[in-house]
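As C-alpha cells, here come the structures.
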Structure P
Amino acid sequence: MGLPFVHLITDGTLVPDLRAHLDEVLRGVGPGRVAVHLREKSLGGGALLALAVALAEVCHARGQLLLVNGRLDVALACGADGVHLPANAVGPAEARRLLGPAALVGVSCHSAGEVERARAGGASYATFGPVWETPSKARFGAPVGLARLREASRIGLPLVALGGVEASRAPLAVAAGAAGVAVIRAWLTGPDPVASVRALLAGAP
C-alpha cells in the first residue's frame, strides 16, 4: 500500500458535518493521493466508531485511505486502511500483526531519534514536526525546522511533514526530504478548502 502525499487530519470542532465536508473535499481527487487521519480524542468509543465507519465509507468510495489515530480497536472495527500511533503507544510491529501486513502503520515523531526507533520498529512512515509554527503543536515547543526534517529524512523512513504546512510550503518540505505533508486547518477552515487540498496535491513530487 503506497503512502499518499496529502494527509488530512480531522478536527470535528472546526466543521459542523465532517462527513459531508470530507466528501466534498475528496470529490475529483485521483485515487490513492490522500490519507484521512481520524483524530478525535474527545469522542468516546461508540461515537468514534460511528464516525470512523462514516468516514471510511467516504474515503473508500473516493479511492482514498482512512487511518485511525491511536485506536487499534476502532481501526479494526471500521475496516480502516491503517493506524497512526503516538510515539509512546503500542509498537508498530504489534499494530501490524493485528491489522495485517498490508496496513499502513505510522508513528508521530519529533526528533531523528524517534524516527530511528519508528523505523527499527517496523513503521510504514512517520509524521515529523512541527516543521513550522502552528497553534495545534505549540505544546511540543519551537518548530523543528527544515534542517532537522532534512536530517531525519536521511534515516530512510518516509516522513510526512506537519505543523504550519500550507500549499506554498509543501515544495519546501519535499525539497527537505518529506514524502508527504499533513494539515488540519488548511482543509477544514478558510474560504475554499477544496482549492486548498488541490493546491497541496500540486506540490507532490
Structure Q
Amino acid sequence: MRLEVVFANIISYVLHPIFLPTYAIAFLLWSNPYYFMPIQSSNAFTLFANVVLNSVLLPLMILTGFKRLDLIKDLELSERKQRALPFLVIIAFLMWTYLVVVRLPFSELISDVVLGAFISMMCAYFINVLYVKVSLHTIGMGNFLAIVLVASAVSLYGLAEIFMITIILAGLVGTSRLILKAHYPYEVYLGYMVGFVAQVVAFML
C-alpha cells in the first residue's frame, strides 16, 4: 500500500466526522475553562459521557449491526444509495444528544456544537437523496472551522495559530478523501461549505 494512502486513511479515521463534536467540545472547554467549565470537573465528565455515548458509541453499534445485516457495504458509507437509513439514525441520535446537552449547566455555545452537527447531517441527508454524495469528513471540518472562529471571541488564548492549524487539517482531510477516491472534488468543496454555514446558523439560532 502506498504511503500516501496509509496517511490518508489515518487522517480519515482520526478526523472522522463522528468524533468531531467531541473534539470541538473539548476544544471549547480548553479555550476558556472559566467561561465554560474546567475540563476536569464532574459536570464536564457528564457532558463528555453523554456526547460520546449518544453521538459516537450508540450510532457505531447500530451501523455495525446494519453492516452485519448487509444493509450497508461498510462503515464509511461509501455507497450513496445506502446512506439514507444510516443518516436518519445519526440524525436521530444527534437530536437526542442536543436535547440532553442543552439541559446541562453549560454555555449555549456547547449545545450549539451538537446543533451544528445535527443541522449539517440534515443538510447532508437531503443533498445525498436529491443530488450527490457530499463528503461528511469535510462537513465536519467546516463545522470545526466555524467553532474555532467563534471560540476566538471568548478564549483566554490567541487562537490565530490554532485557526491556521485547523485550516491545514481541513485541507489534509479533503486531500485524503480525494487520495482515497471516496469523493469527487466538488463533493469535498460542497462539504466544507455546508458544514461551515450549518455551524454558523446553529450559533445564530
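None of the figures in this text is laboratory data; all of them are computed from the coordinates on show. Note that the coordinates shown come from a computational prediction; the quantities given were computed from them, not determined experimentally. Cβ atoms are built from the backbone, for glycine too; each structure is taken alone.
Structures P, Q were shown, and mean count of other Cβ atoms within 10 Å over residues 117-124 at 19.4 was computed from P. Sorting P, Q by distance in nm of label points 7 Å out along Cα→Cβ at positions 21 and 101 from high to low puts P first, with the largest value.
Which of the displayed structures (P, Q) returns the greatest value of relative contact order in percent (Cα under 8 Å, 6 or more apart) on calculation?
On the way: P: 20; Q: 29.
Of structures P, Q, the maximum of relative contact order in percent (Cα under 8 Å, 6 or more apart) occurs in Q.
Comparing volume of the Cα convex hull per residue in Å³ across structures P, Q, the highest figure comes from Q. The value -0.67 for log10 I(q)/I(0) by the Debye sum over Cα atoms at q = 0.20 Å⁻¹, for residues 29-76 alone was derived from one model only; which of P, Q is it? Matching structure: Q. When helix-only ellipticity at 222 nm (-39500 (n - 2.57) for each DSSP H run of 4 or more, over all residues; to 500) is computed for each of P, Q, the one that comes out at -23000 is Q.
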